[in-house]
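There are structures below to look over.
What follows draws every value from the coordinates through simple rules; no lab data is involved. Predicted, not measured: the structure shown is a model, and the values here were computed from it. Cβ atoms are built from the backbone, for glycine too; each structure is taken alone.
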Structure 1
Amino acid sequence: MWRVARRPRWIAALLLALVVASGFAALGRWQLDRSVQSAVAATRPTEKVLPLAQIAKPQSGVLTNSIGQRVEVTGSRVAGDLTVLSDRVNLGATGYWVTGHIVTDNGASLAVALGWAASKQQADTAVRALAGGSASTLWTGRYLVTEAPQQGDYEHGKQQYMSVASLINLWKDAPTSVYGGYLVSADAPAGLTAIDSPRPPDDVVVNWLNIFYAVEWAVFAGFAIYLWFRLVRDAWEREQEESLQEEPN
């Protein structure tokens, strides 16, 4: 078969197939480049302060388009429902969060990260100062999805994760209605540092149709070479059959 393939006509056909395959490969590369270049960032107006009720509802999960949204809500902080979370990083430094419990004007409970402290002593001092709760006021901050429930040293009183489910068990009165996410307060109480809560990164949407076309062109390129091989093989098989027919019985 390879003697047939080395004939001038089939060498010329191979060169033509390689040219066609190269063209298909170039088109595939172009489509792949377009899929990357045309990838658009799905921006959300996270920095515009919206009412919490507009983007979230109690007793419901946190929607993707509400994660990281800056919000405002009016409510009072419940006396005594304060928890210190350890191993919380703020601007590169590891320390402690002081968290609280807000009851909004619509009667729903909302977990809030009040501020950050560099030491456990500083956090405990803030807890004592904040123990009395607060009157109804306007809270602003960034709304985030709850973290996973505590693992590890929970039984020894060490909390690390901002888990709404875990915090509910520590509040003195079980709420009847609670938000699925929590608020990172924009302003920290006296004795604490405001928690750094940067704007969430934009989601990048890849043009999958262009990627599909790129794969399609790669298949076409391979088929061009395969077609040449198939034609050469057919020509060789035809010559073999003719040779057998010409042999005397």
Structure 2
Amino acid sequence: MTSEIRYRRVLLKVSGEALMGSQGFGIDVAVADRIASDIAEARRLGVEISVVIGGGNIFRGVAVASKGGDRVTGDHMGMLGTVINALALRTSLTKLGIDTIVLSAIAMPEICESFSQRTALAHQAAGRVVIFAGGTGNPFFTTDSAGALRAAEMGAAALFKGTQVDGIYSEDPKRNPDATRFERLTHDEVLGRGLAVMDIAAVALARENHIPIVVFSIHEKGEFAKILSGGGRATIVSD
């Protein structure tokens, strides 16, 4: 029932690594299709959904800087990776009959439309899933920061961060099985404890705009819709 939905308008942040599946690089089409099916399921609940996607499965700008290269050039290369991923996810959504638009923070009109808040809101109002590519369009900002920024611009009721694990832990649970899992935290607690779920700028931006961050496992089929319906397993960061 749509009356039980926890959030009516959300932004989903998907990492580029999530699209790799068990591969070491690139896009696993089966994984992209499964994430698309989760988005489609959530949409059937009546939720308005926009997506920010990372590019780490293709290229990380910091990798260039760490080897003495130019960080700005590296970040631009990473932004291009996010466009590739956005087009792949759009393809998967289109296969399911979901009307989807890709908006890029970097102009490339032969491939997709350019981002503006006005355009994005119009597409969302028309019932489309909006995928944001190109990060913020600026170097030195992560796609986590782009997620928080676009969530604020779209008036999202929550920012969903799909990760490799089912919430926020005190340490990496894959390295330390005894790590503490948190059910609820405040934005200030995430920042104060240095919990590495999103970068500092993203968490601070979400805090300033009173946007809850919902951290869940992107690999659990159907979990997105379960959490939207009031169930599922996630850590909620809110004031």
Structure 3
Amino acid sequence: MTLAEIFAPVRRVEWLFWGIALAAMVLFLYPADESFFIRYLAAPGTEAELEYQGYLWHHLMVLLVFLLPLLVMPRLGIAPRGLSLFQPGDWRWGWRWTLLACVVATLPTWISSSDPQFQAEYPLSMHAFSSPTLLALFLLSYVLYYIGWEAFFRGFIGYGLIGLGYAPFLALMVQVALSTIIHIGKPQMELIGAIPGGILMGVLAYRSRSLLWPLIFHIYVGFINTAFCWMQRV
């Protein structure tokens, strides 16, 4: 196979799509990381304070880095709805299956919270539990993080590939593969769980025609995981 045969079928919009996707993932791994903030931007403070501030930075930057690709999708001509993907869509189907998914996920999340790897990772900042104000701000930043996450993986990647003409199953599995790769370095059970979790949230997104339902599920699991791990550590 020649180079011409490899690249000839690629449309300009596909070059743009993958360029944006790869740039967003690189930004996620470097300047959006909490270690970048602690190393280059943080004012002097205790280790706990710096960790807390670093995760606030990380969550806000993930929102910006991962939401921007969704905003440019209409200009690429692959998703004219853009942010309206967070509207309820088929809400009758969405809320029922999201509620069921939340109920089913509760026990495995409680079990995983007893894993030493999870307790070493979560809560991301124990300092957040020092006061109700710090905790509320931290949880709000967590919501922003999940908005960015769903906007990128289920939105830009998943809906983007569908908009480019690829089969929904391929779009589903590509976003699962990429979001699982991003979990490398997390606890082993979380990395493995990212596969069925990514499939579930993709199905919630594409069947309901909305990013709202996987977002609600993701927030729920993130919050109870934080609470359960905190309860195991105190």
- Query: Comparing Rg/Rh (Cα atoms, Kirkwood Rh), for residues 132-187 alone across structures 1, 2, 3, which is largest?
  - Reply: 3
- Top of 1, 2, 3 by distance in nm of label points 7 Å out along Cα→Cβ at positions 60 and 172, largest first: 3
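Looking at structures 1, 2, 3, which one was Kirkwood radius over Cα pairs in Å, for residues 44-179 alone calculated from, given that it came out as 17.2?
Among 1, 2, 3, the structure yielding 17.2 for Kirkwood radius over Cα pairs in Å, for residues 44-179 alone is 3.
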- Note on the structure: log10 I(q)/I(0) by the Debye sum over Cα atoms at q = 0.12, 0.14, 0.16, 0.22 Å⁻¹, for residues 76-147 alone, calculated, reads -0.59, -0.76, -0.91, -1.09; among 1, 2, 3 the input was structure 3
- Identify which of structures 1, 2, 3 gives the largest calculated value of distance in nm of label points 7 Å out along Cα→Cβ at positions 116 and 140. 3
- Message: Matching task: 0.95 is the computed value of FRET efficiency 1/(1 + (r/R0)^6) of positions 12 and 196 (r between Cβ atoms, R0 = 35 Å, to 0.05). Pick the structure from 1, 2, 3.
- Response: 2
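Can you spot which of 1, 2, 3 the value 112, 39, 35 was calculated from, given it is Cα extents along the principal axes in Å?
1
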